[in-house]
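Peer 1: Several structures are given next for inspection.
All of the numbers you see were taken from the coordinates with simple rules; none came from a lab. These numbers come from a predicted model, not from an experiment. Cβ atoms are built from the backbone, for glycine too; each structure is taken alone.
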Structure P
Amino acid sequence: MDALDQEGKIARALDALGSLAGRDVLVVDPATGVRAAELADLGARIVPTDPGIIHAPDGSVDAVVALWSAFRPPSPVEVEEADRVLRADGRLLVVHDYGRDDVSRLRPDAADIGTWSRRDGWFLRTGFRIRVIHCFWTFDSLAAARAFLADAFGPVGAELAASLKRPRLSYNVAVYHRSRGDVGAADPLDRTVGSGAARS
């Protein structure tokens, strides 16, 4: 966790997409997690819930932020639950791995996750837009990176570690975002990729 996104790009992107500062944000992840703490540092008022579960009174929050643990696989039931707890102008922000990076070489399920971001994938067919954040796993040294990858991921990690020229791995994160009640297919041209301003 210390290595993941040391630049804080994920939290800043979520704030840009959801205007989270000064608002009530239900984080579908441990409220004491690193990303929740970063959002709180940006001024969000964190509303805790159980990991992977959207649970709050009707119309009680300004944003729902699902950090990897929900929408696995994508689920219309979870969208309905998010819309239920969101206020009229609320935002739903769903964070998942995007794939197509160094980290995806470590993950046997990366191919399935990659299909979610396709134009014909579930998210873009059901009213979401996508913002891709280009992040890194950053280590103190090549030796530290290689030791961690070999210990955590076995032969696959050791093979990737041997190819590293610097102590970091590319890691692309997808933020699927929509306003409360948005339905239907997203505009495929509104596929914002990179670190520029996101469309909403």
Structure Q
Amino acid sequence: MRQSNIVRNTNETQISVSLNIDGAGAFEGSSGAGFFDHMLELFARHGHFDIALRCAGDTRVDYHHSVEDIGIALGKAFAQALGDLRGITRYGSFLLPMDEALAMVALDIGGRFHLTFDVPFPTEKIGEFDAELVREFLTGFARSLGLTLHVRLLSGQNSHHISEAVFKGLGRALSAAAAIDAAHAGEVPSTKGTLTE
């Protein structure tokens, strides 16, 4: 079973994450930010990942530390659950429409961090949530997982819809990349023979 448990404690956040990559798409717990919980629930549902999350953060300041640190912890959880990456498909992409918004997410679980994020939000806030924190989450997540990640907005006028398209697309693309390639289940998908060094 591809499962993991991560605990990450700092002076700013105390986070625990339980992950089952081959789950049913269930999310439970709280990040401390209602809108972000909604995005994580969409990510889990569309990736068919089971995620249990607890975060006690300094939200009296703002949501920045909690969102960034959850990205780091969740990325570590995926890295731990995927192990040596043997047998995975490695690459995934998805074009996700959400009403007027259309987002492209393409990624490589290849052990190297890179983020290209071309997603202009028309508003600075989505309710009480800073729209710029979507990028902060993805940065921490991709760096901890060793993910090359490209996210591009092709159209969109509503910040909520845009964020939904990004998180749903991320779930779908990551699910495809993490899937076991049955024809090559014992192989590391790299000419180097490793993706973790």
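Peer 1: Here mean count of other Cβ atoms within 10 Å over residues 147-154 has been calculated and equals 18.9, so which of P, Q was it run on? If you can, show how the numbers build up before the last one.
Peer 2: Values: P: 14.8; Q: 18.9.
It must be structure Q, since only it matches.
Peer 1: Which one of P, Q has distance in nm of label points 7 Å out along Cα→Cβ at positions 59 and 155, as calculated from the coordinates, equal to 3.6?
Peer 2: Working: P: 5.9; Q: 3.6.
Comparing all candidates, it corresponds to Q.
Peer 1: Could I ask something else about it? Of the structures labelled P, Q, one was used to calculate semi-axes √(5λ) of the Cα gyration tensor in Å, for residues 131-178 alone, giving 19, 13, 8. Name it.
Peer 2: Derived from Q, not from the others.
Peer 1: With mean count of other Cβ atoms within 10 Å over residues 67-74 coming out at 18.2, pick the structure among P, Q it was computed from.
Peer 2: Values: P: 18.2; Q: 24.0.
Derived from P, not from the others.
Peer 1: Upon calculation of relative contact order in percent (Cα under 8 Å, 6 or more apart) from the atomic coordinates, which of the structures P, Q produces 26? Walk me through the intermediate numbers first.
Peer 2: On the way: P: 23; Q: 26.
This value belongs to structure Q.
Peer 1: Taking FRET efficiency 1/(1 + (r/R0)^6) of positions 11 and 43 (r between Cβ atoms, R0 = 25 Å, to 0.05) as the criterion, which structure among P, Q has the greatest value?
Peer 2: On the way: P: 1.00; Q: 0.40.
When FRET efficiency 1/(1 + (r/R0)^6) of positions 11 and 43 (r between Cβ atoms, R0 = 25 Å, to 0.05) is calculated for P, Q, structure P comes out on top.
Peer 1: Ok, one more. Kirkwood radius over Cα pairs in Å computed as 17.4: which structure among P, Q?
Peer 2: Numbers: P: 17.4; Q: 16.7.
Traced to structure P.
Peer 1: With FRET efficiency 1/(1 + (r/R0)^6) of positions 83 and 107 (r between Cβ atoms, R0 = 25 Å, to 0.05) as the yardstick, tell me which of P, Q scores highest. Please list the in-between numbers first.
Peer 2: Working: P: 0.25; Q: 0.90.
Largest one: structure Q.
Peer 1: Another question about this same structure. Using the calculated result 14.9, 44 for Rg and Dmax of the Cα atoms in Å, for residues 51-162 alone, pick out the matching structure from P, Q. Could the numbers behind the result be given before it?
Peer 2: Values: P: 17.3, 51; Q: 14.9, 44.
This figure was derived from Q.
Peer 1: State the single structure among P, Q that was used to calculate helix-only ellipticity at 222 nm (-39500 (n - 2.57) for each DSSP H run of 4 or more, over all residues; to 500), giving -11000. Show your work: numbers first, answer last.
Peer 2: Working: P: -9000; Q: -11000.
The correct label is Q.
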